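In the part that follows, the structures are each spelled out as structure tokens.
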Structure P
Amino acid sequence: MKKQVCMFVWNHFTNDARVLRECTALSDSGYAVDLICIEDPNNKELSRHEEKNPNFNVYRVKRYPSLLLYLQKMYRLVFKYKLLAITMLLIWFLLLYMSPLPVITLSVIFLLLLKTKCRVIWIRGSIILRMVGRGLIKNYDIYHSNDLNTLPQGFICSKLRFKHRKLIYDSHEVQTSRTGYNSKIHGYLESCLIKTVDSMIVENHTRASYNKKLYGFYPNVVHNYPFKINEYADKRAPIRKLLNLPEDEKILLYQGGIQTGRGLENLIKAAPLFKEGTLVFIGDGKIKGNLLQMVDQMNLHQKVRFIPKVPLVDLPEYTRNAYIGFQVLNNVCFNHYSASSNKLFEYIMSGVPVISCSFPEIKRVVEGERVGLCIDSHDPLSIAEGVNYLLDSPQLHGDMKKNCIKAREIYNWDYEKNQFLSIYEKMRKFD
């Protein structure tokens with residue numbers, strides 16, 4: 001009989017490579033997997049239910065509470081039409097005169113729900129409840145929470161019941177030292193819930209050692225390696241045509257989330273110092289507007305270009321165009337310092353030499369396999385020197401490309417998924 005797995009992830013599941021690999025590995029190995037994620041109200045083409053294969057289904061829970069949507073609609077209507085606003089105001093005064101306490105109370109609640117952090121708590125709380133509701137529909141054998149923001153859902157579904165189920169905590173990030181997670185509540189929540197999990201997964205051994213110091217046990221390690229690309233695959237997206245560049249222009253590529261702490265401002269500052277090539281960003285994120293503003297201020301429109309996020313399945317076709325790939329994280333938290341980064345291995349898989357930060361996990365691969373150069377990612381001059389060294393050394397660049405081809409035989413999901421599946425097999429043995 002197939003083991004039923006319920007997996008949670010706090011995103012729309014459109015570009016989550018790690019979760020896709022894990023769900024696919026499980027479904028291909030005879031597990032029945034239901035992935036519960038969040039709908040994207042801005043993407044009408046994204047279905048609330050997808051069948052990826054007969055053993056792998058995706059369910060997206062509603063993002064916004066219906067009452068909130070109704071209140072927001074009423075709020076906009078009132079402020080759009082003056083006559084309606086005046087009428088509503090008169091009705092409010094009349095009700096206030098008749099029943100002051102209830103009217104004042106409801107008015108305060110209404111404003112809180114629409115304008116403050118209460119709105120965020122309401123939205124996130126309703127998502128959690130919907131995820132839990134979806135997670136209790138079937139009689140699952142194993143629950144799998146990706147990151148801390150879905151660990152409460154996994155705990156409620158697996159442990160707050162008469163017969164406990166197995167719970168796996170798959171921490172893609174270092175939750176206690178991570179950009180945007182500065183509140184102590186995250187560390188407190190993890191320290192409480194981690195005692196209830198049956199198995200934990202982290203991305204590399206640096207993070208596993210950190211976890212042992214923090215919580216007293218060494219978790220399983222499953223590296224963030226990509227699917228192995230067919231050695232004969234050479235299809236390329238027409239980046240140069242898309243950006244109106246010459247066919248022999250060297251593409252200096254950053255792909256991934258455009259977020260704070262990733263050294264992207266330093267890349268733009270370094271761009272004028274590159275002897276040749278065009279710096280291309282593929283992706284979207286919170287600081288993209290800031291980067292566009294930097295390009296405007298520095299008048300780098302001919303040197304720096306942007307392409308929106310592309311689907312995961314198509315990304316290798318873009319990556320293959322690159323002469324150099326960048327992974328220049330800044331040491332703003334232990335999460336960044338300890339990263340081994342999916343994009344590093346995506347560059348390697350596509351045969352693209354890397355200019356990278358010198359943090360331990362990344363340096364181990366880049367220098368150990370001789371697939372690129374490590375530089376000071378906080379210093380634009382150091383970045384430029386690394387780029388120019390490779391531009392001036394075509395023989396070295398060619399050797400690094402060959403080394404990438406060799407390295408991808410090791411750093412790929414076909415090899416790593418066996419470690420991942422062994423964690424589930426241990427669960428079955430002790431069931």
Structure Q
Amino acid sequence: MLGEYRITGRRASEIAAGIEAAVGAGRLAPGQTLPPMRELAAELGVNPNTVAAAYRTLRERGVIETAGRRGSRVRPKPATTARDYIRDDVPAGVRGLADGNPDTALLPPLAPAFTAAALRADRAPVLYGDEPVDPELVRIARAELDADGVPDGPLAVTSGSLDAIERVLAAHLKPGDTVAVEDPGWGSVLDLVPALGLRLAPVGVDDEGPVPEDVRGALAAGARALIVTDRAQNPTGAAVGAARARALRSVLREYPDTLLVEDDHGYAIVDVPLHPLAGVTRHWALVRSAAKAYGPDLRLAVLTGDEVTLDRVRGRQRLGPGWVSLVVQRAVVRLWADGSVDPKAVAAAYGGRRDLLIGALAERGVVARGRTGMNVWVPVPDETGAVSRLLHAGWAVAPGARFRLNSGPGLRITVSTLTDAETLTLADAVASAVRPAPGRGGV
């Protein structure tokens with residue numbers, strides 16, 4: 001079951017530490033099944049409760065997951081494993097459409113903005129004890145949030161959306177609490193939540209966002225938090241519309257103690273309005289990242305929320321990194337002020353690529369989803385076979401397993417750099433991969 005690796009230890013802490021070290025070193029691979037607790041206890045000569053405690057510790061650290069009768073296994077992205085170990089390299093000669101990155105041709109030049117910010121820092125260096133958030137960034141961000149109907153609240157700046165989500169969850173939840181998440185949903189969130197020692201409760205998603213009855217079911221079953229992607233949902237492209245927002249607010253009013261976290265990472269790359277849910281529950285947060293429109297390496301997101309949540313987040317941030325570089329903040333302000341990104345043009349570019357592929361697939365009898373954003377989701381009957389056949393045909397796409405819990409298999413295709421000339425060829429390849437000829441096996 002474990003190949004050459006053998007689990008050792010007499011105490012729960014020793015067993016857990018050994019397994020965690022083996023995962024970090026690559027001796028236990030992602031997805032590797034662990035021995036049943038009673039079987040391992042007999043092998044080690046310890047009480048089954050000792051093994052149960054070790055496995056519980058590993059679950060709380062985000063190293064393993066338990067899937068009912070299927071037992072325990074190393075998580076697909078365990079918290080102890082370096083990203084280099086799990087990164088999928090695209091073979092030479094294969095067109096990569098799996099990475100979820102924006103089109104660099106649509107990103108603004110950074111040199112002028114950073115030059116201006118650096119010159120200002122040279123004149124008046126930022127020192128310990130200075131204000132952690134640039135006032136002009138607050139002014140612009142707050143005006144945008146007000147225009148989109150987001151309730152008033154304090155602001156913080158974090159190192160991207162995922163940093164904000166982690167800080168908000170940690171501010172309110174404790175290990176063992178349950179978080180309702182979109183399924184299919186952002187793989188990084190599906191990995192982050194267990195890494196914090198929290199449990200996942202999958203909620204179905206259609207083109208309008210989370211399904212209200214699924215949300216109600218998860219909250220009724222005890223989920224203490226709900227994470228919603230407002231627009232450009234990854235991987236399906238869903239966007240919460242006005243009617244769906246009303247329905248979700250109605251559900252949340254039944255559970256006012258729910259921690260609501262909204263991710264608006266599609267800000268400045270989508271052409272549909274924001275319909276925020278914030279303000280219905282006692283504790284809420286909404287985060288907007290600069291990654292998709294201005295560049296992932298900026299590592300900057302704006303976070304707002306209720307007073308208690310933001311006070312806890314900012315207080316903990318002060319004890320750790322302190323603040324996000326004011327040079328970066330001021331560079332982003334300069335990018336916003338200069339109008340270096342035209343959201344309508346960016347949204348039109350991504351929308352045209354999505355629509356072209358979805359239409360071409362429809363002509364070939366393949367159903368696909370992609371209302372907003374830069375990804376297209378293609379439900380398939382055989383995910384592994386379809387990915388393999390597409391790779392053999394020269395196309396690398398993301399397997400849906402990275403983005404789902406209980407939802408059906410699928411493929412995520414990032415269209416951000418897809419050209420019109422490539423689309424028909426890709427559509428042919430997808431149609432062939434989804435419905436291989438009779439007698440044709442996987443490659």
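Quick note: the coordinates plus some simple rules give every number you see, no bench work behind them. Just so it is clear, the structure is predicted and the values come from calculations on it, not from any experiment. Cβ atoms are built from the backbone, for glycine too; each structure is taken alone.
Points to keep in mind about this one:
- Highest-scoring entry among P, Q, by FRET efficiency 1/(1 + (r/R0)^6) of positions 188 and 372 (r between Cβ atoms, R0 = 25 Å, to 0.05), is Q.
- When mean count of other Cβ atoms within 10 Å over residues 20-27 is worked out for each of P, Q, structure P gives the greatest result.
- Of the structures P, Q, the one that 22.9, 71 was derived from, the read-out being Rg and Dmax of the Cα atoms in Å: Q
- Largest in relative contact order in percent (Cα under 8 Å, 6 or more apart) among the labelled structures P, Q is structure Q.
- At a computed -0.75 (log10 I(q)/I(0) by the Debye sum over Cα atoms at q = 0.12 Å⁻¹, for residues 140-363 alone), which of P, Q: P
- Computing FRET efficiency 1/(1 + (r/R0)^6) of positions 44 and 324 (r between Cβ atoms, R0 = 35 Å, to 0.05) across structures P, Q gives 0.15 for structure Q.
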